[in-house]
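See the structures that follow.
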Structure 1
């Protein structure tokens, strides 16, 4: 019997340092630098089954952020973007997937184990696997119950918040564990000033009086690509979007609607915060319109510049 997690059942191969390798052979040394110090960068990308076949959503945007994240940590990814693109497309074909989650990662490998990683080799890998709704299929319709975490989001003066770094996600892990341990589906994390930052793996949007607010980059958030997509879809539908907003904790409780966005979470309504019901406690009309527009887009693949067909 396989001891793999269920999500990886049926995955045959991964791509590691320029080669396709059997799933069980994709291994690293226990003294890998990134394992000890969190010195890696990664992306999460979705490939959707569209009317024209499998299509990677906003791949170029994710890839650009991947390389930019590497620059912050002097991780010089030893493959050109075209090579990673070709490897990803071939991996999806080899796995026979019509839709999937894609995880590119680059990290300092096995080498000297001091804090300075400069003499450690850069390792690069890509995995693909089927992954449904991150917060649950029912959450897309019914919404999720969340709690404000006691853990704060780190400031960009401490660790760069514009880079998607492996080590910094311990912050998200702590917030998520706390929320789930207290019976909630997900957390909301405040920044060091006590204002709303984001979810552990999601950006957050607030609807009030027909206008949309989302926390700005100065609030210690990652500029999510699904966040950018939701902003554009909302503006195209005539909504005024305040995308550099500062949102206080109290504003969460009195919002007309709240929703998360993210590659994994997609567009997920929030029905309560700290047991305070949001709006009518159901998916609100603005959230529904943005969510519908998002899924219509990724299922049709209509916007050529946002899709890469496999």
Structure 2
């Protein structure tokens, strides 16, 4: 049976796996991404991860890559990227990895790869029209139409976090604009808002002026909400409602069979999921009120499976 290698390259970690043609993950490893050392180091580390897996698990026929950034899948290049991967924009990802590994390489955006994996062997298996929402440090997404990734005219489709929402009016967004969903619904935005309302220093840490110790991340906000902290619950709910309004509008415009929600924010529990679902229900058209909204596959599996699917496509 054909075996391919899969890579999921992010700003902090790179996951790699060997996957067979039936979508079974045979071997896998995860290592920090040497982002600060530049694109060459990131590519070398990715190639080394694949080589290490192959040394233990046998040969592979092709490599599929899901990468952070806006990716021109046809050209195999990175069109733009955030500061999490310095210098990544302009990288000839397909050709550089192909040169290092000596096999066909196919590349796409990491969220698109995640969506492909969900529709192949994940939570959306068997569905052909799927909206995937990735809520974490930023808000991203992917749309599968007729079983294919919709990338848009400029390879930029999926920037769900930059849909305007009322709750974000006047709030700055990482893109340089204001009023976008990411400015109120992304993990860092909710942490900042909680610290502001709770009177904690912006950076948290030992200089905090409240008890218990200052929040250092979204998981702590979620824990406080679960313990009955009214401020934490309100902040999570406001972020969830903002995202839910954006998603509801997208459901109206795109008519998916299923909406999958993934990413670190989706692990915030009922204090986040309840208002998210309520906002989606309040925003969608009656005809679309039964579109299911569900969590995606936990962990890296779906993204790696999607990357493997890209690799198999390179062999077709």
When Cα Rg over 2.2 N^0.38 Å, for residues 35-186 alone is calculated for structures 1, 2, the one with the largest value is 1
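Can you spot which of 1, 2 the value 26.9 was calculated from, given it is mean count of other Cβ atoms within 10 Å over residues 115-122? Mind dumping the intermediate values first?
On the way: 1: 14.5; 2: 26.9.
Here the read-out was taken from 2.
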Looking just at distance in nm of label points 7 Å out along Cα→Cβ at positions 59 and 219, which of the labels 1, 2 belongs to the structure with the highest value?
2
Quick check on the output: -12000 is helix-only ellipticity at 222 nm (-39500 (n - 2.57) for each DSSP H run of 4 or more, over all residues; to 500), derived from one of 1, 2. Which one produced it?
2
Among the shown structures 1, 2, from which was the value 4.4 of distance in nm of label points 7 Å out along Cα→Cβ at positions 107 and 227 calculated?
2
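Computing distance in nm of label points 7 Å out along Cα→Cβ at positions 155 and 195 gives 1.3 for which of 1, 2? Intermediate values should be presented prior to the final figure.
Values: 1: 1.3; 2: 3.4.
Derived from the structure labelled 1.
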Where does the value 0.75 come from, among 1, 2, when FRET efficiency 1/(1 + (r/R0)^6) of positions 131 and 275 (r between Cβ atoms, R0 = 35 Å, to 0.05) is the thing being computed?
1
If Cα extents along the principal axes in Å, for residues 51-98 alone is computed to be 38, 19, 14, which of 1, 2 is the source?
1
Out of 1, 2, which one gives 33, 55, 12, 0 for P(r) over Cα pairs in 20 Å bins from 0, in percent as computed from the coordinates?
2
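Quick note: the coordinates plus some simple rules give every number you see, no bench work behind them. What you are looking at is a predicted structure, and each value in this text was computed from that prediction instead of being measured. Cβ atoms are built from the backbone, for glycine too; each structure is taken alone.
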